[in-house]
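These are the structures in question, set out in turn.
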Structure I
């Protein structure tokens, strides 16, 4: 896993009043203020993510956190990481996403913003880890593989 370049600047767009802002790891007020959205994103992680772990990883610079705003209202939060695989392929991975009032048009605009960020970081691809419903929102994404799991 590779640490993404931290930036003082935000990634944003005024289209449909949607903006996506990078959360600085030291911004405890924002980090704790979006924990309820993080919790929603963790619900579908299969036990792989929990709020305290995400906050710790973000603080240590192991993942990025983004707030999604419609006007002045925060309507969601995402966590991401940039991974370079042994093949050399560099992927911008959306790990968790939680929010509300995110219609398909807004979700596609957020993805456009995230894709631009991934390109700026030199990534070859962007991926989403989550439930199958993402395919309806982003039909242009290919399902690369499925994960099968059994509790022990």
Structure II
């Protein structure tokens, strides 16, 4: 799946790859000075492994895809601090994982810090299973069910 072409629309959100025009919203999201923000943005654009989660055209969160293979991937995510506890990640994660599983991805893995109960609740709501705990981390997995 080419994430650069991926675009998902939910009731409130748009999930898509970042564009150059997203720079001001990106800076507001990362809360860094302009030079550090520019460096982070350029690195993010170069890697092409990040999907933005947009609420009313403002960057509300992001997904980071890594260890992407033909049938599995590792996923990380974050939400802007001022927008936490508003269901944004539950809505975004539900739509993104559904799209990935429909496209042939068989397994999605996500690591969380042991103390990040909010993230773990989102994962459990979406149907992820805890598969491993070690060194202050928890690993969750969602698998495509074959019928």
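Every number in this text was worked out from the coordinates using simple rules, so none of it is lab data. Given the structure is predicted, the values throughout are model-derived calculations rather than measurements. Cβ atoms are built from the backbone, for glycine too; each structure is taken alone.
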When relative contact order in percent (Cα under 8 Å, 6 or more apart) is calculated for structures I, II, the one with the largest value is I
Where does the value -10000 come from, among I, II, when helix-only ellipticity at 222 nm (-39500 (n - 2.57) for each DSSP H run of 4 or more, over all residues; to 500) is the thing being computed?
II
I have 18 for percent of Cα pairs over 28 Å apart, calculated from one of the structures I, II. Which structure is it?
II
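Out of I, II, which has the highest value for distance in nm of label points 7 Å out along Cα→Cβ at positions 17 and 113?
Looking at the calculated values, the largest one is II.
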